[in-house]
Structure P
């Protein structure tokens with residue numbers, strides 16, 4: 001099972017995202033944390049990825065592109081703005097969205 005956690009405001013190494021959500025869910029599947037800032041980790045589950053954009057809407061588009069490339073089964077949206085990305089992914093790749 002592939003799980004994708006989306007955030008446009010928190011860094012990838014934030015305690016709630018990485019340790020509580022990411023590490024717990026990594027026990028049952030492959031977890032990808034995609035955020036606007038933080039550290040990148042492509043070797044150990046939960047994987048961390050950072051988007052690069054100038055505006056808030058640009059970040060949302062980059063989150064969508066990276067999550068679509070992963071093709072997750074479940075998308076966890078941490079902020080209300082990322083819910084727009086989650087709903088677009090649900091329509092495009094038929095994944096489940098958790099807010």
Structure Q
């Protein structure tokens with residue numbers, strides 16, 4: 001299923017846009033098959049266009065990190081919104097998102 005919030009850009013680069021909350025995350029979880037099948041060793045996900053995000057967005061990031069590790073890929077999140085960075089700090093996960 002296509003999702004307008006998840007955009008493939010080029011060579012292992014993807015972008016998220018819109019809200020990253022409990023309503024949007026279930027559809028985005030299934031989008032991991034897109035980058036898992038990309039064959040890229042390293043995947044980057046640009047979050048500059050993410051508006052509102054909550055703990056479901058953080059859970060999605062952690063799930064994608066787990067899936068990347070299981071498939072032997074590295075995943076990097078860039079331009080993480082301040083709202084998510086705050087959740088990352090409060091949750092004690094700053095060392096994971098270096």
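We did not get these values from a lab; they are worked out from the coordinates using the rules stated. These numbers were taken from a predicted model, which means no experiment stands behind them. Cβ atoms are built from the backbone, for glycine too; each structure is taken alone.
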Task: Identity of the structure behind 13.5 (criterion: mean count of other Cβ atoms within 10 Å over residues 35-42, calculated), options P, Q - done: Q
Open item on the list: So if we calculate percent of Cα pairs over 19 Å apart for every structure here (P, Q), which label has the highest result?
Closed with: Q
Open item on the list: Looking just at distance in nm of label points 7 Å out along Cα→Cβ at positions 43 and 67, which of the labels P, Q belongs to the structure with the highest value?
Closed with: P
